[in-house]
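Each reported figure results from applying straightforward, stated rules to the coordinates on display, with no laboratory input. Everything numeric here is computed off the predicted structure, so don't read it as measured data. Cβ atoms are built from the backbone, for glycine too; each structure is taken alone.
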Structure P
Amino acid sequence: MAKEHTYTATVTWTGNRSAGTTGVEAYTRHYDIACDGKPTIRGSADPAYMGDAGRHNPEDMLLASLSACHMLWYLHLCAVRKVVVKTYEDTARGTMRVNPDGSGEFTGVTLKPRVTIAPDSDLALAESLHEKANAMCFIARSVTFPVEHDAATALE
């Protein structure tokens, strides 16, 4: 039988300037994300949608979730296959299409991990494990758009 995990998050709109949503200019897009026992994340909409550029928006967080999930699986796979990762940094890029009616969706994400491994680690194996990490990532498996990776791995 498959295991199940349940996650909870409370999102609270904090942008009421006292007039509520009496007009699109009457409120901010600020909100707080609270998960038990963790620091609060202060969010907003993307600046293109009247949001605050100094706060994370849902699009940022989706991209970061995909990147972090891939990284965590990659590090695990490297550890069990005796590939010693010394550094890991990913500059992920996502493309979102906005439809004429204002709706939209992500059409694709490319992860660009840059990894350094110990000199006695297997470079070919390290490079191949990105594909397995992509296949194992819970977040990548949950989205409807392709998640590609353009990894670069180097020996320390």
Structure Q
Amino acid sequence: MRTIILAAAASLVAATPALANEARIEARGGVYWTDGYTKGTAGLAAGYDYDLGSQAFVGAEVSGDKILASGTKVAFGFTGRGGAKLGGGKLYVDGGYTTKPCDLCDGSWHAGAGYERTIVGQTYGKLAYRHYFTKNGAPDANAVVVGVGYKF
């Protein structure tokens, strides 16, 4: 039994380099809005995507984004994503949790979608939408961002 487990583990390790899994970092900016409130936003993110064959992927991301207004702070996001590799890029849906963006705010669950496309070499551009499901009777919020990143 032990030999079978070791052989299976060795085959997984040997197969891993054949996959095109990739880490990424990015800078992004855009607009954040809710009922009667619209402000710019800026942030950074880092993530890792795992290939599911040649046409699909799943991944995880951590991010820090700030609404560009006084009284706000960096909100940290913890996000999972999955999607398809299309036309030199990645079309995906995502979801996760974002910590509170201000002292009097609550954290929120979020869901969204986006597209990343290789620009040149390991550099990519990104367009993404995210919806924040707020609680305690506060109106839900939205954000659209564009970003530039690097894959390695």
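Structural remarks
- Read-out distance in nm of label points 7 Å out along Cα→Cβ at positions 28 and 52, computed value 0.3, structure in P, Q: P
- log10 I(q)/I(0) by the Debye sum over Cα atoms at q = 0.10, 0.13, 0.20 Å⁻¹ from the coordinates reads -0.42, -0.64, -1.21; which among P, Q: Q
- When mean projected area of the Cα convex hull in nm², for residues 36-91 alone is calculated for each of structures P, Q, structure P comes out greatest.
- If FRET efficiency 1/(1 + (r/R0)^6) of positions 124 and 140 (r between Cβ atoms, R0 = 35 Å, to 0.05) is computed and equals 0.95, the structure in P, Q: P
- Of the structures P, Q, the one that -8000 was derived from, the read-out being helix-only ellipticity at 222 nm (-39500 (n - 2.57) for each DSSP H run of 4 or more, over all residues; to 500): P
- Label whose coordinates, when FRET efficiency 1/(1 + (r/R0)^6) of positions 44 and 132 (r between Cβ atoms, R0 = 41 Å, to 0.05) is calculated, return 1.00 (choices P, Q): Q
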